[in-house]
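Heads up, there are several structures right after this.
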Structure I
Amino acid sequence: MGFIDKFFKKQKTEAQPQDNERIQAIQHAINIMENADSESTEEIIENINQFTKDKHIARELYCLIPSSYCRLIIREVTYSNELITMSPDGSQKMDLISNHQLYNLIQDVLIHKFNGEIDNDKIQTILFQSAEFNAINNALNNGSALEDLMTGPLVILASDNL
């Protein structure tokens, strides 16, 4: 491997300061969501927002973390790669989950987390906050086979202040 190859490989793998801030936000949001008891969705998002200082990022974390848990744990389902962000005015922005930087960081954090000690109760607490998990669970309870299931696009409701 030449000098240029080594340089570019090193550049790709080093976390940027913004990534470090987002990783901390992800870890903080996971902690809030793992310990959620009777809080409403908006209360959980507000607790995340107190750390992120960005309501949109807080909403994204609230939506993407449970989805990431679901997709990493229940692999037999065919998941959509589409992500739709819906604005309060009804407009929609389409994206691919695989291209979504925050989602990919969440996946990295969770893979690292799952390599350590796992608390099943905390995992279940987050899974039950996932619309995808709840849809899969309902389909299984109605007799569907796990490997026959496919999800629709993941939808995030954007905050008013985008």
Structure II
Amino acid sequence: FSIQYGSGSCQGNLASDVLNFGGIQVDNQTFGLSSSIADVFGYQPMDGILGLGWPNLAVDQVIPPIQNALPQFDKQLFTVWLDRKIEVSKGGSAGQITYGGFDTKNCDANINYVKLSSLTYWQFPITAFSMGSYKNSKKAQVISDTGTSWIGAPQADINGIAKVTGAKYDN
């Protein structure tokens, strides 16, 4: 297999095994065994990426683990909670994924379901968004992607978000 990400690539062979995660067991799950990775991945505090995406985006027609696990879920949904307030090395939690249910401990109970506009990415329409004092009232298509740390948006939105959050560009 060979896959290109926004920050690098991986190459290797495909293998199959029993996969266990979050109390779920997936028999005969195909996954990639990397024999070559981009330098940037060698410095990350993780061992790999768990496929939460759609089959249309998968390499070599491999069915992502989340798709194979869905029949075992109590409800066909999962909740992703990300938290980086305290560094993991200092005892913080990077977040949590709740399979087959809603994370009532870490997530707001006010849920606004929207229909996906693509079955390639977790893509959906928005009519507006705000962060702090920054507001944008233009309709747009957005993608929620847990496989990247990048935030992509039009330059005016990036500048507005950076200003209200005090973020600095680090090229």
Structure III
Amino acid sequence: MGFFGTYLFDGTRWLTYKGDKPPAIPGPWLMLDIYDSDIATVVYSPAGRGSGVAYLGFTPRTYFEDEAASPPTDVEREAKGLADWWRERRGGADKIAHAAKEDELAIYLAEDQDLAEIEFDEDEDVDDLDDGEILVEVKAARFLTALGLPVPEELSDR
């Protein structure tokens, strides 16, 4: 069984969060919902130039093989939105730092894929893979660190 957990960064600290609706609090805030170690939904406000929703690991459309499971993703747009969020939270950043943060965050974000086109190497030793490529909670901890956020206690042990 994979890891499940929903967390809300309210601007100062992480809280365990119940429910799937965004909180009614002023931003900047960020919600992280991890599903079965495969999908992490990142909901953030203010959204800046993004939609306010990004994914780590797989997107729901890919994971469930259902186009209705989530809107189409745009990694570049969400990287811009998350970099805008990062800039606002820290009180500003110059253009060079902002562009570098966009590039850094884009590496973590999931894009829609056709599972039939994903090549799985059955001879590959799982022990040789980076944990962040297998467990989305590990990737999420690294992503949060890239955003300059503390990592929720439940994820820091992973």
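Read-outs throughout are calculated quantities, based only on the coordinates presented, and are distinct from any laboratory measurement. As the structure is a computational prediction, the values presented were derived from the model and not from experiment.
On percent of Cα pairs over 21 Å apart, which of the structures labelled I, II, III is highest?
Going through I, II, III one by one, percent of Cα pairs over 21 Å apart is largest in II.
Taking relative contact order in percent (Cα under 8 Å, 6 or more apart) from the coordinates of each of I, II, III, which one would give 13?
Label of the source structure: II.
From which structure (I, II, III) was helix-only ellipticity at 222 nm (-39500 (n - 2.57) for each DSSP H run of 4 or more, over all residues; to 500) calculated, if the value obtained is -9000?
Structure of origin is III.
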